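Bear in mind these aren't lab numbers, they're just calculated from the coordinates by the rules spelled out. The model shown is predicted, which means the values in this text are computed figures rather than measured ones. Cβ atoms are built from the backbone, for glycine too; each structure is taken alone.
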Structure 1
Amino acid sequence: MRRIPAYLLLLTLAASLPAAAVEVAPRISDREIIETLAQLREGQRALNEKIDTKIDAQNALMAAQFKDLRKSMDYLWGVMVVMLAGIFGLIGFVVWDRKTALRPLEQRMVRLEQEVHADLQAHHGEDSELKRLLKALRAFAAEDERFAKVLRQFSLL
């Protein structure tokens, strides 16, 4: 039975050891609390000033970058305007060139059309070159059967 109280004593001692491990904090006065709080506030102000300085530096850097970006965009805008002006100028030149290049051809076609129309007009009567040519072909077709067959195919006989 003696063993039980020894175990009990040992158990009580083991249970009380954590209580002995707690360190008693020294008593802090109100003055020390106020001084520490003042130091913390001063440190906070210093951090705020440092952060504000860095933010201002970043803002200045971003403003410079935006200014550079704006310059680049203005340059690209100018290049785009010049390119569009060049394209429209080229289109205008092509249209103008086509008109001037086709004008002599149009005049020649009008002249040929007038000549053909003059040859085919009815007021020429029996002297029309086309009518004389058809008479000659029909006269030849009367003698040559193969030629007459060809003229019939084209409804000229």
Structure 2
Amino acid sequence: QLVQTGKIGTLRTIQSFFSYYLADPHNVRSRADSGGGGMLDIGCYTISLARFIFASEPERVFGIVEYDPQLKVDRLASGILDFGSGTSTFTCSTQLSPYQRVNIFGTEGRVEIEIPFNAPPDQPCKIWYQHGEDTGDMEEILLDACNQYTIQGDMFSLA
């Protein structure tokens, strides 16, 4: 809503990061023959988020990928999505320290989401909203703890 209602001004760019560490060759996420790798497992979230926030499809996409030499799956990928009116950059990895963050920047403010992709069901989610030229003017927004997967299933069953 902060983006859609213009609270951050004109949307210009999104930065997303999603990582965890996994080197187990038996895990489906590490198996090339099963479609393993970071892009299909978690990179898709960063791309879907950008498409949703920009409410459009990218016009151009650039990327770089590093493959695990033993597992033969992508373990580190970064990309740039050009939406014409702005960009989105992302990095995802299955062999880095666990971390998630999204920053959405506009001409008059920004939104930062602490754990955007699989928020813990037992604690509130944090969003920070910065507006104006004063970088100290930051509002913290707490969203109630919930099980996002249950809500998603309930909403899907109503469709």
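A few remarks follow.
- With Kirkwood radius over Cα pairs in Å, for residues 26-113 alone computed over the structures 1, 2, the top value is the one for 1, the highest of the group.
- Of the structures 1, 2, the one that 12.5 was derived from, the read-out being distance in nm of label points 7 Å out along Cα→Cβ at positions 10 and 106: 1
- Distance in nm of label points 7 Å out along Cα→Cβ at positions 82 and 138 - structure with the largest value, from 1, 2: 1
- Which of 1, 2 yields -4000 [helix-only ellipticity at 222 nm (-39500 (n - 2.57) for each DSSP H run of 4 or more, over all residues; to 500), calculated]: 2
- Value 3.2, calculated as distance in nm of label points 7 Å out along Cα→Cβ at positions 34 and 146, assigned to which of 1, 2: 2
- Answer label among 1, 2 for the case where Kirkwood radius over Cα pairs in Å, calculated from the coordinates, equals 30.1: 1
- Read-out FRET efficiency 1/(1 + (r/R0)^6) of positions 42 and 66 (r between Cβ atoms, R0 = 35 Å, to 0.05), computed value 0.45, structure in 1, 2: 1
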